[in-house]
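Bear in mind these aren't lab numbers, they're just calculated from the coordinates by the rules spelled out. Since the model is a prediction, treat every value here as computed from it, not as a measurement. Cβ atoms are built from the backbone, for glycine too; each structure is taken alone.
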Structure I
Amino acid sequence: MAHGNKVLVLGATGGIGGEVARQLRGAGWQVVALHRSAPHAGEQRDGMAWRRGDAMRPEDVLAAAEGCAVIVHAVNPPGYRRWGELVLPMIDNTIAAATAVGASVVLPGTVYNYGPDAFPVLREDAPQRPLTRKGAVRVELERRLQQATVPHPLTPATCRVIIVRAGDYFGPQVGNSWFAQGLVKPGRPVAMVSLPGNAGVGHQWSYLPDVARTMVQLIERRADLPGFAPFHMAGHWDADGQQMAGAIRRAVVTSGGAQPAVRAFPWWLVALASPFVATLRELREMRYLWREPVRMANDKLRAVLGTEPHTPLDEAVRTTLLGLGCLPTDPSVKAPETPQSPARLPA
């Protein structure tokens, strides 16, 4: 295993990749970021060294990984298009580079790997039989990572892998998420909160800075972990499917706004438009995750870290809305004194 404090982040301009890169930089790591449109090789920006390159080109990833102890693989196809064509070649390039330089691979994972037969409580060893194309790709991605940790007579060199699986992301830098694309509209005051699930159906959310902090702490402990080490985060459990909406409404009111209404997410509109819009097809495929409660158990993570990094829900939601441009930034704005009653969706 390579030692040192140099790390390559693939996907550093995205939500999770950017947050992990910033937190690693704050923890004293020398961060290298690979991006197709980086203006100059090795340019220092935001305390990170940017290299021009493409995660689809193995030679670019290998060159950027030189001297790195860790590779954070947080890259996704642009606009989440061509998922089936691009995801697996990119992870193959990361595995090859990590094996060559002796680096550990760190992957942000999801619940997409799992189908209903593993619900309602997901543990790291639960069977992975997803219902969707994206889920099948994620299963194969993780299979290749696990295979890369097993020595083989013809290829004795291996890499080490850490996977952190979490619920739906939300956070100030996460544009491509259910929170930012379904519940609210970035850049606009919140007049309406759309909830994809039915009242009474629990749902798990993960605040991106908490996920990144978890990954950084596991990276620091990587020498003590197994070669293939998947972990689940508990995140924020919305037990009745209404608590996230309540936190959004409280954040709006305490910022001086009128309390938003709550409505059911327009799945009918997604069904009509999905044949023409790839993103909506993806949303429709994932609807099964909103129809029944799905929760992750974090016993294994707590056994290693002692506790899971956890920002209180109201603080996390307010910071997210500020980052998305949904709340005024004027600290002098006072909340109205009249208490507001919560609204609930019909079951």
Structure II
Amino acid sequence: MSEQGELPAISLPLPWHTREWSLLNQQLAAGRLPHALLLVGRQHTGKSQFAIALSRLLLCAQPEGSLNCGTCHACELSSSGGHGDFRWVSPGEKSRVIKIDQIRDMLRFSNTTAGFGLRKVIVLSPADSMNVNAFNALLKLLEEPAKDTYILLVCDHMHGIPATIRSRCHILRLPTPDTETSLDWLDRTTGQRDRSETLLSLSDGLPMLARELECRGNADELEARRLSVEGLLAGRITVHQAYVPWSEMEVSEFLEALTVDLQRAVGSQSLPRLRTRRGQLLFELLDEVSRMRRSVSAGANPGKQLLMEALFSKIHRRLGADTPDGSILEQVGEPTL
């Protein structure tokens, strides 16, 4: 049904989305569920799981309360990813964008008659990865919605969605859970509150990322990368030492993770300190990394090691203490995109 593989018989929304789930079920029961929903929330907080649960509920032939039944033929098909009345649209392999051909295929699908039940469902995720032509093609469908077809757009930030698209969708903001709720949920995976607390801290309070770290067993790698940036900012380590735990990452992943670490550094400063020269330099570095992320997303392909070492050099020179760093600082220039 999606890139998440085979699903359990019944798809549940997450505990911290209960209020939003209840609201949509009331609208569905009253026949007032919007045909276009924009699901917005922080990354790693369960938006995709919410979209899957809602999609399967809409496709289910015999819903039980507010959930899909898990036993009808439609649920069997949606569980295995073979439901003909469902489309999950995301960037293709080796692509960062949803292209117009994918939207055109979606438009053709929307004009067909539902083959298994009363409804068709389309999920676009991440919706803000569409290019301009794709957005324009989607606008046509939103202006003239197909009968009994529901479109769910999933994104982290609304600023990547054109106003013309937003205005034709019902916007549902999905919250980030509080610490206690996240820990209670994580405890089901870890079985240990201390471990849950460690994982949640490493993931900046994002429970889905914390669970992913536990399941993949790479929490130690994340901690090493975080400590390397903290060490650079404090002048405790060299550029080469900072580079080592990041060396296996792809450029786009590196820039995204470094953005998070720099944002954390900014957030840890008091307002008076942010007004100092050091605070200004932190903001400048964060802006520079953000520009690089956009360039890479647009297709730039810089040399990975040169880019990483150049950025770490800049952090070291501007913000770190005066620590000797050998030849790397002399050799590495500015990153070029």
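Comparing FRET efficiency 1/(1 + (r/R0)^6) of positions 207 and 287 (r between Cβ atoms, R0 = 30 Å, to 0.05) across I, II, which is largest?
Largest calculated value belongs to I.
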## Note on the structure
The highest value of distance in nm of label points 7 Å out along Cα→Cβ at positions 111 and 247 among the shown structures I, II is in II
### Message
I have 0.75 for FRET efficiency 1/(1 + (r/R0)^6) of positions 71 and 103 (r between Cβ atoms, R0 = 41 Å, to 0.05), calculated from one of the structures I, II. Which structure is it?
### Response
II
### Query
Which structure, out of I, II, was Kirkwood radius over Cα pairs in Å calculated from, if the result is 22.2?
II
### Message
Starting from the value 0.60: which structure in I, II was FRET efficiency 1/(1 + (r/R0)^6) of positions 47 and 191 (r between Cβ atoms, R0 = 41 Å, to 0.05) calculated from?
### Response
I
### Task
Assuming -10000 is helix-only ellipticity at 222 nm (-39500 (n - 2.57) for each DSSP H run of 4 or more, over all residues; to 500) as calculated from a single structure, say which of I, II it is.
I
